[in-house]
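In the part that follows, the structures are each spelled out as structure tokens.
Here, each number is a calculation from the coordinates, and none is a lab measurement. If you're wondering where the values come from, they're calculated on a predicted model, not measured in any experiment. Cβ atoms are built from the backbone, for glycine too; each structure is taken alone.
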Structure P
Amino acid sequence: MIWTYRVFRDPIGRYSIREVYYERDGTMIGYSQEPVTVVDASLEDLVRLLTWHQAALDLPVLSTEEVDTQLATQPVRRPSPSDKNIPLSQVLAELETEAELVKV
């Protein structure tokens, strides 16, 4: 599983940034029901977090209603024996690489 930040619009027209979770093949499997907050352990980490949030603003806005419908209609994926846990450090490195590619 990988994740990223995306901008969502809710049914009453409010915008927020939420975490979105994907399979490695790019299939969305869920998102955080609560918007993310901008809090971190250090200034450096906060800057990194804000950079990821800024990258989310460059992507198309997702509708909570449309995403909920999409998720409800897609088949449930069962884990396969080849699924592996990925260290957090690797996920963060991949997200930083993706964020750099989005900027270019």
Structure Q
Amino acid sequence: MPIINPNCAGIDVGSKSHYVALGQSMSDVREFGVYAKDLTAMAQWLKDINITSVAMESTGMYWKNLFIEFVNTDIKLILTAGKFTKNINRRKTDVMDCQWIQKMYA
């Protein structure tokens, strides 16, 4: 399946890693760690590939550092509540979640 909107990404925020989807195939998903250097690398990677907007869930407290990292960039950020982005029809995995967020936002 082709990338829906090549300028937006969906992020599934987690305690041990964050998954970023640019589209709906496995090759469109990339995993990042949760430390400051990982968040900076994620933001830089998204800027380098011309992503202009990102949607992510506000999961627990894990989203806050990532949110701050994006505030310091020119990438538009959409923060969503998990109960509104939950995909009930499929089994839950981090990869599927980030792809669902990207698909809903794109």
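To which of P, Q does the computed value -12500 (helix-only ellipticity at 222 nm (-39500 (n - 2.57) for each DSSP H run of 4 or more, over all residues; to 500)) belong?
P
For relative contact order in percent (Cα under 8 Å, 6 or more apart), which structure out of P, Q has the highest calculated value?
The maximum falls on structure Q.
Hey, semi-axes √(5λ) of the Cα gyration tensor in Å derived from one of P, Q reads 19, 16, 12; which structure?
Working through the options, I get structure Q.
Output the label of whichever structure in P, Q has the greatest value of mean count of other Cβ atoms within 10 Å over residues 8-15.
Top value of mean count of other Cβ atoms within 10 Å over residues 8-15, among P, Q, belongs to structure Q.
Can you say which of P, Q returns 17.2 when mean count of other Cβ atoms within 10 Å over residues 56-63 is computed?
Attributed to the structure labelled Q.
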